[in-house]
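Take a look at the structures listed below.
Computed from the coordinates by the stated procedures, all read-outs in this text should not be read as laboratory data. This one's a predicted model, so the numbers in the text were calculated from it and none came from an experiment. Cβ atoms are built from the backbone, for glycine too; each structure is taken alone.
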Structure 1
């Protein structure tokens, strides 16, 4: 699983070996937290399998979705937190996930020793920045129905596959209210774009352009 997830590191066997040696592999169950807001950053999580959700609590006490950490990725906010710093975000497993936990002080040493690891960090920052720009563009130019369909497509594991997310989870990712998402999904179902079940949504592949 390690080399499959880390194509970035396969060109340097020494780096891959150091990650195996220094990191601790752990399985997180759905809903289990890796880190909480305000907790000390003691390790850098590198996802081997599954999906980790990153959220931040706003002034009103609501958790705002920021992004997902997918296999082969890590959390850029952990790097920016620094040695002995406190986490500004909460990371939670959305599905059963295997994560390699690399002690923060060792991650700093790896960044100094291996240019590939530094490249990996910069690649993550660049990806998150691109994600932010895309979210801003969608927020300002696209109606909710289109944004919702795009989000559902990203969660599809295959054409016609079931997407097991609650309306609240979708609302959190889109920065909207559950009622708005439920109303939009009902309209999409009426138009034949989706099929709805209990905590289950399926894209039919039809009528996208009509929405």
Structure 2
């Protein structure tokens, strides 16, 4: 097997390894697990915020109730002006109290919804976490075999310039150049005759435009 063919096989194995990892990391169990963990994390912050808002509402409720009790005395006053003022304040305080009670009910409903979402997220976390770990463990041996094959192939390549160049670029950047068409299939740049002669002699060269490894079609 020529060196360039070994690199092509390495590239194929790396792609297979990437797809293997991607099949787990982008799988349904990982997505559901990540979603559950996000809901739990966001839910904790939301619960803290709702708790602080509820405390503030309770304080306002107590203060308004106390103000109403004080004003209640004014409506029984013999002073007509003071009595009218008392009724006016009672109406205003009553409206404030209704508004606070409404907000308390809204916060309670929001807290109930949040609690329901957290319960579901916790259940999803407990369900999908072991599934994800089993899936990750299932590919561990296969990934190890691929890594070993890649390592052994790379060690057998005598052309260390080819190895160095391949490691410098993305492992997804390997492209083929048809010698009879004389262009880089990745970027479409025309390949000078001198470079094509290098491809014929040692099996590969580097595209002057995109920097990728260019090789003759082995077929």
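List of remarks:
- For 3, 13, 11, 10, 8, 7, 7, 6, 6, 5, 5, 5, 4, 4, 3, 2, 1, 0, 0 (P(r) over Cα pairs in 5 Å bins from 0, in percent, for residues 17-96 alone, calculated) the corresponding structure among 1, 2: 2
- Structures 1, 2, by relative contact order in percent (Cα under 8 Å, 6 or more apart): label with the highest value: 2
- Answer label among 1, 2 for the case where P(r) over Cα pairs in 10 Å bins from 0, in percent, calculated from the coordinates, equals 7, 18, 14, 12, 11, 10, 8, 7, 6, 4, 2, 0: 2
- Structure responsible for 1.7, with distance in nm of label points 7 Å out along Cα→Cβ at positions 33 and 121 calculated and labels 1, 2 on offer: 2
- Origin of the derived value 15.8 (mean count of other Cβ atoms within 10 Å over residues 105-112; candidates 1, 2): 1
- When helix-only ellipticity at 222 nm (-39500 (n - 2.57) for each DSSP H run of 4 or more, over all residues; to 500) is computed across structures 1, 2, the figure -13000 traces back to 1.
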